[in-house]
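A short reminder: the numbers here are calculations on the coordinates, not readings from a lab. Computed from a predicted model, the values in this text were never measured in an experiment. Cβ atoms are built from the backbone, for glycine too; each structure is taken alone.
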Structure P
Amino acid sequence: MHKLEIAPWFIEKAKSARGGRLNAYENISGPSTALVVVDMQNYFVQDGMPSCAPVAREIVPNINRLARATRAAGGLVIWIQTEGLLDNPEDWANRKEATSAEGWNRRQRLLARNGEGFPIYETCEVQPQDKIALKIRYSAFIPYPSDLEHQLKAHGIDTLLITGVATSTCCESTARDAAMWGYRTIMVSDGNADSTAELHNHTLGKFLVTFGDVQSTDELMEKLSASGASKAAAE
């Protein structure tokens, strides 16, 4: 797992913008929270796959812990899957042009719904009550309104916990768009993975300062537990 080492400049900048406190969002309401798990698919996690980030396998236990806590607090767990569109060869033409023909064809084939790279990685604990949202770009909000957006609106969600792979690509793209659409967005520091620790930490630092918040699994578990306890007391 990547060691969290956000540059001091980001830390001080965030505190300065928030009157001395580091975190943007200090409280979470379980029923209005969704854990968004981005691209924890074979293509990005399984050893030997073209876009595998090996560290992604190390964050699975934290994602599973957060998923259990989110469900227990009355929240929603949404698993995002990237799909390669074999039936539309002109889709995402600019990205195709910037990729070798062999690489693009392999990507689309492996990420097709029947491709070996499409399934969610085997140790991820997907439950029947969880939701699945497909995407065809780095951000799960494109095209808008997307599968993800429909799920969030249907369940009255205003807070997103972003996990998955890769921190600096699909996770960041999804998290930034979420913040721009008005969601309280938290990237989970030990629930995201990337190809290098440098990419991971720089992304988290920039997000903390400009877009939303960065918190650890343990911090979020505590907030979700407190939300559940408050709800039980009220009932």
Structure Q
Amino acid sequence: MYQIWDIDAGFLDDALLTEQMRLLSGLAAAEGNHPKLPPHWLGHDGALVVRLNQLIAEMRLRGIATPDYQRVPKGAIIWPARFPLAPSEQFGLLAERQQQGKHGRISVPKSEHEIWARYKYSIMARNHNSYQIFGRLVAIRAFTFNDLLLEMVHAKRATPAETDLRNALQHMWGYVSAFSRMRPDTCSLADLLQEVQVQAKENNVQYLLNSTALGELALWC
């Protein structure tokens, strides 16, 4: 049995990201019948494929060679409710890897405001109203670090609606608009995200480079 990480793939360093991709590729190919599959993932084949595709999306953003995206099974995506290792503990392990010089694309947050900054556009892409509510609650410090992180991990598992997804991408494009000639209201979602990714990397736009949305939304475009 091996660990499947629940926090966004952007936090994982290249070695851990590649290791996870290979593990989940094997688990997904076995269709939920594999001795390495953690027990709490049994019956969650669709979510396993989505998680694998999220890893692939992040690897492509970093320019790492990947296999093709895997086809997500039909039906609602049901995610495991349990976290044998809490997301905050997962961040603790990543912090130890950082001390060894192993860094992900996104730096590990140290406060509730940093968690929100990392995840906010992923939440906006799911539900703009929830994004506004979460933003207000974070501003008044209504969450503990662990509780907010759990909220973000669960919320990001939802499938984005096209309207909210475009809205989030247009907000992200605003950070690179000075470098871009694209009209964000007329292009496809995939082209818009690609433009944001390219300009963010070329112009070192740190706010976007530290956003979960920059990688994971590719799956939904």
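Given a value of 17.5, 59 for Rg and Dmax of the Cα atoms in Å, point me to the structure among P, Q it was derived from.
Label of the source structure: P.
Comparing P, Q, where is distance in nm of label points 7 Å out along Cα→Cβ at positions 49 and 193 highest?
Q
Work out relative contact order in percent (Cα under 8 Å, 6 or more apart) for each of structures P, Q, then name the structure with the largest result.
Evaluating relative contact order in percent (Cα under 8 Å, 6 or more apart) on every structure, the highest lands on P.
To test your reading of the models, identify which of P, Q gives -16000 for helix-only ellipticity at 222 nm (-39500 (n - 2.57) for each DSSP H run of 4 or more, over all residues; to 500) when calculated.
Corresponding structure: Q.
Work out the source of 15.4, 46 here, i.e. which of P, Q gives that when Rg and Dmax of the Cα atoms in Å, for residues 81-184 alone is computed.
Of the structures listed, the value fits Q.
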